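Some structures are shown below for you to check.
Please treat every number below as a calculation from the coordinates, not as lab data. Predicted model, so just to flag it, every value in this text is computed and none were measured.
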Structure P
Amino acid sequence: MFFNLFKKPKEIKPIHREELLQIIEAIRFTVHPETELIYSYFESVDELLKELDELSEEVKKGELKSLNTLSMHFAPTSGFQELSMQNGWSKEYLKIAEQFDSIHDKYK
């Protein structure tokens, strides 16, 4: 039987699910009622929290679409970076983004 090394995965591996959940939780930890959202595309803190909750559920199920959504949020000058810059956790964001990129690269 031929093993295809280039076959794309159909779901997120369990080990990566745990790492992604930790990344989402790290973002969630920075959110509080006074979180500034002026330059992000989130309309409210509730909307941001809802998005993070939905992403967590998708990751728990291993859904690959969650990687695409997270990738969009982690893109330069996108949602999470703008959020970090507005709220004073840019250095932490860079570490979190690097962790995400490391996982995301495994699924390209």
Structure Q
Amino acid sequence: MTVDVTRYRGVPVLTVRGELDSTTIMPVRTGLFDQLDRGHRGLVVDLSGVTFMGSTGLQALVDAIAHSRRSGKVLAVTARHRAVLLPMRLTGLDRAVAVRATVHEAAVAVLSS
């Protein structure tokens, strides 16, 4: 699993690749909260390279959504694969955060909010 931070049109993008479970969650949680605590308007979480997302991955998203709302930030997720989209749909997370197919679309969601 890898976690990288880049920028797209000025919006930070936390890109996660690989399996997201209890053994790999700490760098993701650290990256999420570190970026949300910076002076940016919001954050794109690019999960398009995630091949598995367990309950700890979902909980990290729930915590990041709550943190972003408390701090007045906008959070958007990029996801295209069933490994991420299905758990988000089943838990209702896809209704709690903007989920887009591309980083471009997710960045637009952050910038337009």
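So helix-only ellipticity at 222 nm (-39500 (n - 2.57) for each DSSP H run of 4 or more, over all residues; to 500), computed for just one structure, reads -13500; which one of P, Q is that? The value was obtained from structure Q.
Of the structures labelled P, Q, which one yields 33 when relative contact order in percent (Cα under 8 Å, 6 or more apart) is computed from its coordinates? Working shown, then result.
Values: P: 33; Q: 27.
Comparing all candidates, it corresponds to P.
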